[in-house]
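So, here's a batch of structures to check.
Just so it is clear, none of the values below were taken in a lab; they were calculated from the coordinates. Keep in mind that what you see is a predicted model, and the values were worked out from it rather than measured. Cβ atoms are built from the backbone, for glycine too; each structure is taken alone.
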Structure P
Amino acid sequence: MKEIWESRYAENEFVYGKEPNEFFKNFIDNTKPGKILLPAEGEGRNAVYAALKGWDVYAFDQSVNAKNKALKLASIHGVTIKYIVCDYSELSYADESFDAIGIIYFHLPENEKATAFNRIFKYLKPQGNLILEVFDKEQIINKSGGPKDIDLLYDIHEMEILFHSFGKKTIKKEYIKLNEGKLHQGEAIVIRIEAEK
């Protein structure tokens, strides 16, 4: 997977655009700034937007090319983000150290999902907020973006299981229109979650 992402992010173009994901933007615009973690952040569009709004931003991704583009975008906007290149299994943040976590299009093999999410959840403070947007399994029929391996997609039932420990949560399957760079364009089926630990 790492090689695939390195190749995708090697282009000069920001393949998912430079503007934040709309669901993420709405959260940032309506939440008091704090310390936020962004897994699989890619080219930095969400990280930079959060930093512009006063958040202390931490991000990680497997791709060196993604990090370089994210730091370039941050520099253009005059903000700082703390971005490391690693896999979720290599993270070493302190437990309960983030006020919020934003998971936007973090797609993993079926046998890794629970391990990855549980590891990431432990970094969220009590009463911390988590938002997520990922592609639903039904997205497999669309050409608007997302993995073409159904094993990498999600459904409502597995999300309810993954988020069972959260006291408050809203889990919705939604039909949206994507306009995020050249690789996220058109009608899409996503799962959106807002949760409080």
Structure Q
Amino acid sequence: MARDLLGKVLAHRVDRLWLQALIIEAEAYYLEEKGSHASLGYTEKRRALFMPPGTIYMYYARGGDSFNVSCRGAGNAVLVKSGYPLPDAPDEAAMLARMTALNRLPSGQARPPQRLCAGQTLLCRALGLRVPEWDGRLPDGRKLALLDIGRRPSRIVRTARLGIPPGRDDHLPYRYVDADYARFCTRNPLGRGQRAAREGEPRRP
């Protein structure tokens, strides 16, 4: 599921404008491994992880919102880690202006377009996604949608997830990055000084 989400579009309608981001980075989380929220057991706050596949699980991470989707069995989920404003989107100029206004730098200056969605909380901020509105819900297609526009990454990089505490299965290679957009994700797995990544086979059409 984490692999398959790469190249899909996460779209959220704010007022009458669709804000859209190409998914370029995703992380898989399994019930039975220690890096997963679900491994800590069922609570009301984590109920979405145990709901039917496709249920949105949102939580606060580092002071911002984070977007996940439950999938393939109770407790399993995929974190949408980062995205890229959809190129050639309808109303692209208006879309970028709204995403920029939602996600300015701490100084108040405009964030570069290619960095608007470069991290799980930045992605949610740029798309206007909030925990109270979407946690425990399904995409309804009218205001929130996951779209398949027919794009498939030419190559996928698989590596260890980010931000997992030592000893909580931080070694598991469950992070997937679209190699064509690697420099725009949370942290470039192909950059200097990064842990060596294992590159996936080219995807077939």
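Can you spot which of P, Q the value 19 was calculated from, given it is relative contact order in percent (Cα under 8 Å, 6 or more apart)?
The read-out was computed on structure P.
Identify the structure, out of P, Q, from whose coordinates volume of the Cα convex hull per residue in Å³ was calculated to give 107. Write down the numbers at each step before the final one.
On the way: P: 107; Q: 128.
That value comes from structure P.
Among the shown structures P, Q, from which was the value 14.8 of mean count of other Cβ atoms within 10 Å over residues 72-79 calculated?
Details: P: 14.8; Q: 19.5.
Label of the source structure: P.
Upon calculation of distance in nm of label points 7 Å out along Cα→Cβ at positions 144 and 168 from the atomic coordinates, which of the structures P, Q produces 2.9?
The structure behind it is P.
Comparing structures P, Q by Kirkwood radius over Cα pairs in Å, for residues 48-135 alone, which one has the largest value? Could the numbers behind the result be given before it?
Numbers: P: 14.0; Q: 13.7.
Top value of Kirkwood radius over Cα pairs in Å, for residues 48-135 alone, among P, Q, belongs to structure P.
P, Q: which one has helix-only ellipticity at 222 nm (-39500 (n - 2.57) for each DSSP H run of 4 or more, over all residues; to 500), as calculated, at -3000?
Checking each candidate, the match is Q.
Here Kirkwood radius over Cα pairs in Å, for residues 80-127 alone was calculated and came to 11.9; which of the structures P, Q was it taken from?
Numbers: P: 11.9; Q: 10.6.
It traces back to P.
Which of P, Q yields 3.0 for distance in nm of label points 7 Å out along Cα→Cβ at positions 24 and 40, as computed?
The structure behind it is Q.
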